[in-house]
Structure 1
Amino acid sequence: MLKRGSWTVAVPLIALVLLAATWGAHLGPVHVALQAVLLIGAALAAVQHAEVVAHRVGEPFGSLVLAAAVTIIEVALIVELMASGGNEAATLARDTAFAALMIATNGITGLSLGWGSGRYGVTLFNAEGSGAALATLTTLATLSLVLPAFTTSHRGKEFSPGQLAFAAVASLLLYLLFVFTQTVRHRDFFLPIAQKGQKRLFEDDSHADPPSTRSSLISLALLLVALFAVVGLAEEESPALERLVTAVGFPQSFVGVVIAALVLLPETLAAVRAARRGRIQISLNLAYGSAMASIGLTIPAIALASVWLKGPLVLGLEPTQLVLFALTVVISMLTVVPGRATRLQGEVHVVLLAAYVFLAIIP
């Protein structure tokens, strides 16, 4: 239940006001630091409001709320940056989608499994649901990010117009089919199961009444406000990040990794909180769902926007990225298939994410 004066209400609104007041302005160090604090606060508030909505609509619908909301705003951000960046933004959609893929499948998954294993020893989840999500995600990423590096109809790592249209329609169709499977056809595959040592599944929730419709609608509105503030502030912080990246000698492409991490911060926090409460399946739903939404919604939107956007659209992954993607798929399969994981699996995924970040810094 929302309380008047609650920080989860105040912080997103303050962040949005600051965003509107400073949009496009040249900011000093104090304002940049204030924006960073409000960005983190808005991300924390988004998690709180997402949990209220999820409690109202139930699982697995609740896991889709945060992933879909973040991705829709992320798509708008990518299109805006591509429109203003010209040829220099040719790889922005690819880099953003791949960063989201690596952060979700290795970072969010690794942290969740590690946290859950630290508390329960061995984490248990539904292999059917997680396996279906991983298969769909692998297909989406291969169609949209891997194939452009090998097709020959267009020079470089680009699709021809016909190929791009096919990839966009196939990506959107695959994502919608997965959502139908997750929410209707095989909903039970994506529901959490009790961990060893838990006397009752979600004991805390069993005594909590679902929030009212009014509270849920308010939380949904505040969730959208918080997510908009997170993405907007992340964009406003990007010039400062670019200056910092240049100052330390990192490639400019690393800015996309940082922004992707900031955009996915609410989902990361929500997944870790779910793992702490024994909801490992919910953590995996968030991880794979956010990665799927990032590709399944981003590629069709970018394909549509490319009709009026100027400059090339490079989607094909670089060789280093291809190796990391293949390794991530193999390790994820070995993690998901048994339906149980230990801290070691979580640590392996975290190391893979560290390798991706390190190679993004030193290509």
Structure 2
Amino acid sequence: MLHGILLIALFSLSACYIAEFEWVKNMSLSPLIVGIILGMLYANSLRNFIPDTWVPGIKFCTKQILRTGIVLYGFRLTLQQVFDVGLSAFMVDVIIICGTIGLGVLLGKILKMDSDTALMTSTGSAICGAAAVLGAEPVVKCEAHKTAVAVSTVVIFGTLSMFLYPIIYRSGIVNLSPEQMAIYTGSTLHEVAHVVGAGNAMDASGALHIADQATITKMIRVMLLAPVLVVMSIVLSRLRAKHNPQKTGRGKITIPWFAFGFIGIIILNSVLGECSFIPKEGLKECIAGINGLDTFLLTMAMTALGTDTSIEKFKQAGAKPFYLASLLYIWLVVGGYWLVKLIV
């Protein structure tokens, strides 16, 4: 097992190094995305030369390390951030999340897609991109290549939005105030990195606070990941029991305990920030270190998922996941705009 873990750690260190390249930063590609790309390159080249005894270590990274990374992700959020941005942003986020997942599942049936792939793709578009896909993977219990397909759709359309949103804002195509544009950006873009990149492009000086408000709105969506995973777990458990006639009763519910850990860490982070006896600078450096470790753990999970994703499996998935992601993207851009106009 140790050999497999060390292999993934080595790839992840490389991903973190590559993510610091200037041209990679300009594209706002996080180490998580670079990691899954490296993992996929490995899957399509050297995978057959690695002993099978290393596989358990790679699987460990896609399970235990993944869940640890999701829990520690809570150190990036505080309850105060939710209150600062206001109820309107929270309402927009909730409607976007519910609408995107519901629409994604419906469109997946219309397109006659694999239900797991449709759900994973919808979850990534609805909440927080790759991190949401990773969080949903233990609940949905789908194959690794389906997770990678969902992540790839997030990368494509999230990166597109990062360049599109500043253009439509500056050109006046969208008639939104700075506050509305911030909430629109934070509630509809896929990755946190995409939100930060787009916000800074629209307001480089920071005078309009677009990037700040957009990031907080985005973080509210991240915070909603936990209740979404719990609801998803209950619904999937009942559906699986219903479609398996050999089982009796309501079926076993898979409780994503890491989701509660995620919320617990958010509360802990909020409390620590209010403790006057804790040195602020020391706490800030400590949390920064934890966030750095968390990024590395999530990069390991993404890399490990990428190692099980070959070209053949992408061919098996077909073009339907990208059709679905395209339709969801239209909903996010158009539907999100009118939601913000109506609510904010």
- Task: Taking distance in nm of label points 7 Å out along Cα→Cβ at positions 148 and 212 as the quantity of interest, name the structure among 1, 2 where it is greatest.
- Result: 1
- Test item: mean count of other Cβ atoms within 10 Å over residues 108-115 calculated as 15.2, pick one of 1, 2: 2
- Comparison of 1, 2 - label where relative contact order in percent (Cα under 8 Å, 6 or more apart) is highest: 1
- Note on the structure: Re FRET efficiency 1/(1 + (r/R0)^6) of positions 164 and 220 (r between Cβ atoms, R0 = 30 Å, to 0.05): value 0.35 computed from one entry in 1, 2; matching entry is structure 1
- Source structure (of 1, 2) for distance in nm of label points 7 Å out along Cα→Cβ at positions 44 and 268, computed value 4.0: 2
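Coordinate-derived values only; no laboratory data. Since the model is a prediction, treat every value here as computed from it, not as a measurement. Cβ atoms are built from the backbone, for glycine too; each structure is taken alone.
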